[in-house]
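Some structures to go through are shown next.
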Structure 1
């Protein structure tokens with residue numbers, strides 16, 4: 001049972017946000033694809049600039065539905081094209097209404113990592129819409145592949 005805790009302003013923290021914040025990170029960092037995809041609604045949407053760099057048949061960064069998202073997550077776990085994924089983050093996240101946000105910062109105690117901001121819309125305890133924003137270091141790493149994909153398309 002998840003118990004919501006009070007935030008500093010006296011409002012209650014969203015227990016679904018706390019659970020997804022913890023479980024998404026655990027499942028992604030441990031390559032637990034079944035647990036990761038279970039966090040998404042059947043009709044979820046995932047948007048990331050990494051999509052066309054991993055899935056050759058995708059010309060854009062939008063995935064629709066659990067099946068497309070699963071295929072992307074599985075391919076990403078197999079290839080992990082960016083060797084600067086350290087999975088370092090704090091335990092802090094932003095939660096307001098249906099929105100859940102957290103950051104994987106560039107600077108870590110063990111050196112730089114790809115910097116990413118995860119933005120999720122949560123409904124009925126599942127991720128409905130997931131947008132992944134990349135910082136300058138990550139963009140510089142995937143830009144050549146994105147340029148080739150754009151030129152081919």
Structure 2
């Protein structure tokens with residue numbers, strides 16, 4: 001069990017959608033219980049100053065402990081799960097909505113998480129998100145994905 005689980009309240013919607021997406025593939029009741037002690041997290045597409053590579057369940061717990069100081073999630077939704085038995089991999093697609101804690105400004109993002117499972121525990125996790133959405137929310141401006149779309153000449 002994790003000390004001071006209340007420190008992670010801002011991430012509850014994330015925990016619930018991941019638990020739902022991995023149900024039946026891994027053992028454990030809470031998100032952190034699903035992870036192997038030596039789990040490897042790679043944040044492939046992320047934001048500056050955020051670690052790109054984290055090894056160990058304890059290190060990930062400490063990284064996530066500070067999440068609620070900046071962001072608070074209200075919900076995660078639009079879960080799509082893709083499982084490959086031959087590679088013991090689950091790909092999770094999902095979205096989030098929440099707010100910036102300091103300003104109350106809305107925040108939302110879309111994610112792809114590629115999860116490798118061995119011995120009914122998550123051993124590897126590769127995470128992708130849209131950093132432009134993070135920057136926009138932190139700067140207090142709306143994010144319009146169509147404004148940065150490519151157009152025909």
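Out of 1, 2, choose the structure whose coordinates give helix-only ellipticity at 222 nm (-39500 (n - 2.57) for each DSSP H run of 4 or more, over all residues; to 500) equal to -5000 when calculated.
Working through the options, I get structure 2.
Out of 1, 2, choose the structure whose coordinates give Rg and Dmax of the Cα atoms in Å, for residues 54-101 alone equal to 14.2, 36 when calculated.
For Rg and Dmax of the Cα atoms in Å, for residues 54-101 alone, the value 14.2, 36 is produced by structure 1.
Rule-based calculations on the coordinates, nothing more; no lab input. Since we're looking at a predicted model, the values are computed, not measured.
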